[in-house]
Structure P
Amino acid sequence: MPFLERKGDRTLLATTQGFADALRIGYQTRPDLFALEIILPDMLYEQVVEISERVLADGTVERALDPSSSRVLLQDAYNDGIRSIAIVFMHGYRYPNHELIVAELAREIGFSQVSTSYETNPLMKYVSRGDTTVVDAYLSPMLRNYVSQVADELGDVRLMFMQSNGGLTDASLFRGKDAILSGPAGGIVGAVKTAAGAGCDRIISFDMGGTSTDVAHYNGEYERTFETLVAGVRMRAPMMMIHTVAAGGGSICFFDGSRYRVGPESAGANPGPVCYRRGGPLTVTDCNVMLGKLQAEFFPSVFGPAQDQPLDVAAVQEAFLALSNEIRVATSDVRTPVEVADGFLRIAVENMANAIKKVSVQRGYDVTGYTLNCFGGAGGQHACLVADALGMTRVLMHPLAGVLSAYGMGLADVRSLRERALEISLAESSLIELTRVLDELVMSTTESLIDQGVPESSTSVIRRAHLRYDGTDTSLEVEVGSLGRNACAI
């Protein structure tokens, strides 16, 4: 993915004068409290310009926007070859006039991608709003090119794309900020839909691939998060609540001198595991070959440099024999190669089981009554082991488990989301204003769905309010209802 590989478009950040380094400073959180060397992630924007303007929290214009000086700054960046711009001003989510003026200037100059925070993420919290806008500006040009190529190849065929929130949208409406976790989101939709067909209404989705395992919890409705950290970048956009652990079929197994280790490094597809005949390291896949769970005669001869050889079982056996000898010399622990492979596999299974506990047990859900819906290229190899580790008694494996994420995209609903900040105290009188705003948002989303070919009679509306206690910036999601219901919810 361009986002993970930092291969998006060259991007300019235009922000209020005095806030050029605000996104780099961020929230000053320390995820690893005892780290002596703090390595900050690279910013997605290449350049930043400070625009002479300032609007206060109450809407007072303290410093009027100077279009002439703004045009000069934007023109310099354009002349340097930058074609994508993210515009993020203080309080721009509520008072967008200055952002919209600069956006028009950028379009006049020739910027092909113009993302404003007011249109991308019109909510409070400058840093999260800014990061999300930058991501949108960074990814959208590349996505637009890809969409155009696919659309040209398909001709008149209707083209839709999966979003990170679990819904489909028309190709013309697909934006960079909504594409980050669209693949895994398709897997969750596929897991829920196939489980429903099998009569299972409570599931843990378990998507194990070559590098990582994605797990999610479902108990009657999709769980979403509205603010998350992806590849070191803060994102505020609705996404499926997915927990990822670095344990996949390609996770490297090694002995560090005192203990067995699995991952987080992965051998990938090239060189891949030892059994691929490309000089790769021992991996979880090799453990399954060693234990006889993967048998060479059931695989095509597509391995080796010329891609014409079968899986190399002998090389796997030799590698585990050498590793068992290394462990014996270092620790005096005598184990057969099969026992060593089984030990690594147990660690991988435990890592995956712990990931499932994070989305279930640690949040108060008893998974013993759930169904483990396994999919992904390596899901079937470990499904029963993971279920046993969690005390789960039912495992579901769909015939299309290997491509369930793609299958889920085909089963997903068309979704349209609108959001708006409304800073009022929770009272009966405020519900009138809240209802008015919600009605406007419902009308906008309904029109969007109708434009995408969805009959109005087939639409359903979900209303949510993110309430926060006075003086805090952390919100709690509740269903919109009466004052009593909302008060009880928080």
Structure Q
Amino acid sequence: MLNEILSNIVIKLINSLVIAYTYTTLPLYYYRQKPWLRLKKAREERAIPENPLDPGSAWRRTGSTDPKVSALETGTVDCMLETAAKNYGKNYTIVGVKVHDGGKYFYDWFTYGDVIRRVDHIAKGLKLVGVGAGDKVLIFAETRLEWILCAFAVFKLGGIVTTLFAQLGLDGIVHGINQTQVKYAITTKQQLIKLRSVLTQTPSIQKIIDMDGQSMGDGTVDIIIQKIIDMDGQSMGDGTVDIMSLKQVEMNGKKSDIKLSETTLNKPEDLALIMYTSGTTGAPKGAMVTHDQILSQCISNLCIIKHELPNIKRHCYVAYLPLGHMFEFTAEMLFFGCGCRMGYASPLTLFEGAAGLAPGETPDLVLLKPTIFLAVPLVLDRIRRGVTEQLEGKAIAKGIFNSLLDYKTYWRSKGYTTPLTNYFLCRTARQKLGSNVLYMLVGGAPVSIETERLISLIFDVYLIQGYGGTEVCGASHARDAYDL
């Protein structure tokens, strides 16, 4: 009882000091922050019914037309990459990967020119292997730079990328491969073990390319791949499946005099992607997506952050969600097209305390310091529960925390930011995300009101929730960044 009375006194005293400070400094904040501008943007009409007299009418976006990014208007994904490189320059840094050298962890960055060179080499190597226009190529791997390079290479050849979610069960893998009848599979060491176990059930597979294998220079299989082949004495299928490393494919392409088409082999209406769902409600479904649909989705997504285009060089996106899902795939296509830097990361090393972090290893988010972060509701719900559990039994801390949340909620609704509150409330939480996150995009499932409020306040981010699905090529609806 005494502790409760004491905590109430402390909280009321702090609230009194906060109120005194707020109204003393309010004229200065009003002049500097110009809250009326933020409120005007928040109150803008964003959609109207096509037929106001029909309650069941479709709605369409109002206001200015879609922002113009020429790379996203090229009609095909392969042309998008080439146009973006011309727009921003071959020396413009666009993607990074985390490397470990001499006890130090850092991001190694690559330019558009680097990306296009590697894509061309991989495309030539794949062509030597037999991949041509209209061929389906399975990419069955975790999110990484090589995933997207291989996808661009397949598009360059006029091929069709087929994806399977990396955590899919064996039955789902067999279903997806047999339904698409793919001849070529690009995978990783981890997923190669799964593929090997189902090859007798997937007779269409003729060639497997391993992203983790090392180039032997003479075309022979390296020791890592050989160990996987020899496990339990099992062979690769019936002995007719060829396997080689991606490094060897890329090296072969680099050495080759083979010519790639200087013009795109694709049309906007051509099939670009067969993306299989995770199969949570039954057998995985293969969503068939054209080049035009991918780029149209990118343009629609761009409307959410179109006001950031003039400052796109200051932004950085952390790529770690599965590329076998449309949410991540269209996000990366968008950022390639509009010149936003991307750093590849792993869920196992993303946060402090992540299961895959080695002793002394810096978490990916702290190293990369992204400004744009994609999340799924499950992760956000865990963060909310963690915060709630930390405050249990701490009456004063819980009271102060809730008071600061209420204070920030009130003034944010009036169009203000609260820098002093942010310092005490958000600084530690933001450091876990690298301190620079401005936009947090959430999809995949609904986010509760409590979670949305808490996450947006303690991380001081614009939390943009989207709704859609693989079958509709990503988000069909999304919250506006200016919503309060």
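Quick check: 12 is what I get for relative contact order in percent (Cα under 8 Å, 6 or more apart), calculated from one of P, Q. Which structure matches? Don't skip to the answer; put the middle values down first.
Working: P: 12; Q: 16.
Going label by label, the one that fits is P.
Who wins on mean count of other Cβ atoms within 10 Å over residues 40-47 among P, Q, i.e. which is largest? Please report the intermediate quantities before stating the final value.
On the way: P: 16.2; Q: 11.8.
With respect to mean count of other Cβ atoms within 10 Å over residues 40-47, the highest-scoring structure among P, Q is P.
Each of P, Q could give FRET efficiency 1/(1 + (r/R0)^6) of positions 376 and 432 (r between Cβ atoms, R0 = 35 Å, to 0.05), but the derived value 0.15 comes from P.
Between P, Q, which one scores greatest on distance in nm of label points 7 Å out along Cα→Cβ at positions 48 and 360? Going through P, Q one by one, distance in nm of label points 7 Å out along Cα→Cβ at positions 48 and 360 is largest in Q.
FYI, it's all coordinate maths here, none of it is from the lab. Given the structure is predicted, the values throughout are model-derived calculations rather than measurements. Cβ atoms are built from the backbone, for glycine too; each structure is taken alone.
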